[in-house]
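What follows draws every value from the coordinates through simple rules; no lab data is involved. Predicted model only: the values in this text are computed from it and were never measured. Cβ atoms are built from the backbone, for glycine too; each structure is taken alone.
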Structure P
Amino acid sequence: MNRKLGTNGPLVSAIGLGCMSMSGAYGVPDEQQSIATIHRALELGHNFIDTADYYRTGHNEELIGKAIKGQRDKAFLSVKTGQMFGPAANNGFTFGPVNAHPDYLRNAILYSLQRLKTDYIDLYTPGRVDPNVPIEETVGALADMVEKGVIRYIGLSEASAASLRKAAAVAPITALQIEYSLWSRDIEAEVLPTARELGIGIVAYSPLSRGFLTGEVKSPEDLKDNRVNMPRFQGENFYKNLELVEKVKALAEQKGCTAAQLALAWILAQGEQIIAIPGTKQVRKLEENIAAEKVQLTAQDLQSIEAIMPAGIVAGTRYPEFLMNALNR
């Protein structure tokens with residue numbers, strides 16, 4: 001299943017592949033397994049491959065560069081940039097400021113092209129809105145890259161409705177990458193209607209709520225990664241949210257699909273301008289996610305899902321406070 005990305009954008013797969021987990025964000029990375037997963041996605045015609053230059057300091061881009069060698073024409077490469085990190089103990093990292101200054105973007109794109117072993121990137125997206133740079137300047141630099149042919153489409157991520165309007169007045173914005181799922185529905189109030197009005201496609205990241213909506217996470221002890229720092233996975237919030245997921249899982253069983261497939265089908269049912277990019281490094285999970293395109297939700301199904309998970313019911317914020325402050329700018 002393909003969908004048009006924005007009013008004037010390209011056709012891309014309705015379910016894409018988020019590649020962050022392939023570089024150690026969740027669990028131990030496995031290069032051979034990850035490359036096999038990317039190959040399988042392309043084989044099945046699911047061309048939207050999402051990465052960022054800050055996923056393990058370029059490792060993710062290098063991995064994708066290897067995977068798409070000889071198949072560049074089959075892949076739609078979505079690259080984010082601009083999130084700065086610093087070193088921490090035990091091979092960890094600390095979050096630094098966002099950088100979407102034109103000079104930074106012009107420099108960063110050169111390194112991404114080199115790591116990906118390509119001469120153009122399909123969709124290039126500042127990972128967050130830089131509070132220190134007028135968004136008009138950021139988008140102006142990206143428009144210049146489009147003119148030069150090094151990127152084909154301009155994206156934004158976690159931008160407010162006001163920022164979308166300012167950006168769209170400078171150059172066409174093809175897509176807004178933003179967290180959207182049964183767990184995260186904040187965009188429905190203002191951002192989603194504005195994107196629709198402006199003809200901007202929605203790329204829904206974390207559509208399975210970092211794995212929680214799969215129904216496979218049963219206790220906080222199952223988490224061995226950065227999810228332990230996220231309020232929704234902590235303390236009483238975890239168990240309150242687990243009750244919701246169990247209800248979704250029961251509804252999915254009635255439909256003859258998995259909880260993950262039901263959650264993805266719900267995303268796709270929210271509008272033709274929305275695509276989802278669940279992340280995985282396993283072929284089995286990729287194929288399960290793709291099969292969600294075949295799940296047909298009736299009006300009654302949607303009402304039942306809404307009764308279980310209305311907007312705002314999830315306990316806890318999706319990020320710690322200091323990271324929440326970087327959203328909706």
Structure Q
Amino acid sequence: MLKSIAERIKANVGKVIVGKEEAVELALVAILCEGHVLIEDVPGIGKTTLAKALARSLNLSFKRIQFTPDLLPSDVTGLYFFNQKTEDFEFRPGPIMANIVLADEINRATPRTQSALLEAMQERQVTVDGDTFPLPRPFTVLATQNPIELEGTFPLPEAQLDRFLLRLRLGYPNEEEENEILLRHRWNDPLSELEPVVEVEELLAMQEEVQKVYVEESVRHYIVKIARATRKHRTLSLGVSPRGTLFLYKTSQALAALRGRNYVIPDDVKYLVPAVLAHRLIINPQAQLRGRTTEQILEEIVSSIEVPVER
């Protein structure tokens with residue numbers, strides 16, 4: 001059942017996003033785990049379009065926050081203002097109060113404003129002037145950052161990077177896909193005609209179903225071994241945190257469900273390792289000088305660990 005619903009969602013998003021099936025699937029994994037996604041890519045690739053297409057397909061509320069150096073925490077969370085009609089202070093919710101929030105160019109905001117997202121991403125609530133407000137469920141932050149243009153940016157701290165369930169890149173379309181994009185946009189924007197294919201109640205039921213996906217003991221140990229190996233690797237100054245281990249476990253359950261299984265296999269884990277773990281690692285200076293990347297190191301680690309087999 002979950003697989004058929006997921007296929008409907010992917011087909012609907014595919015009316016707007018040409019190709020990029022892997023990125024759409026990973027974004028769906030994040031939403032099913034109610035996690036957050038960091039999208040790193042150059043401008044014009046379709047990051048905002050992907051976020052809007054997912055929100056419309058799932059019939060979820062959507063807000064976009066353009067992060068700039070002068071953005072204040074209250075511009076994200078909301079604030080109290082004095083209403084002259086009622087002669088009392090009232091809370092005006094910020095754009096964070098939505099099911100899917102696009103934090104565009106998140107690394108352009110100051111660390112103080114970036115930290116306003118930490119509570120929302122972890123506890124799914126915001127605190128303003130001592131009052132706590134729960135965020136709507138489901139809740140997912142899709143944050144974008146441009147890896148090329150670094151002037152006037154503030155790199156995300158490790159504490160915030162670790163809160164992103166996964167990191168993905170869309171990449172440039174191939175020649176056929178780019179030609180298809182031109183054909184689809186000849187007369188109008190296909191995003192404007194996109195209709196929902198899933199209701200919120202169905203999505204919440206899917207999230208509950210994902211949690212019931214079976215993870216055999218040997219596969220669970222396989223996940224733990226991969227995470228622990230990152231903490232001992234000679235080229236890494238910082239390995240994967242227990243949060244990263246838990247995220248790899250949960251995303252493996254979601255991916256298995258999307259692919260029509262009620263159990264996780266080692267291939268699910270291996271497929272997700274780069275997206276879930278790469279942004280949590282810090283390479284030591286010597287390895288950086290040699291041009292090593294976190295993806296290469298993770299590939300080396302995964303290949304060195306024995307894969308559990310069915311007995």
State the single structure among P, Q that was used to calculate distance in nm of label points 7 Å out along Cα→Cβ at positions 96 and 232, giving 4.0. Q
Value -13500, calculated as helix-only ellipticity at 222 nm (-39500 (n - 2.57) for each DSSP H run of 4 or more, over all residues; to 500), assigned to which of P, Q: Q
From P, Q, which structure was mean projected area of the Cα convex hull in nm², for residues 144-263 alone = 12.4 calculated on? Q
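Name the one structure among P, Q that Rg and Dmax of the Cα atoms in Å of 18.7, 53 was derived from.
Numbers: P: 18.7, 53; Q: 20.3, 72.
Among P, Q, the structure yielding 18.7, 53 for Rg and Dmax of the Cα atoms in Å is P.
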Could you figure out which one of P, Q the value 0.95 for FRET efficiency 1/(1 + (r/R0)^6) of positions 56 and 280 (r between Cβ atoms, R0 = 30 Å, to 0.05) was computed from? P
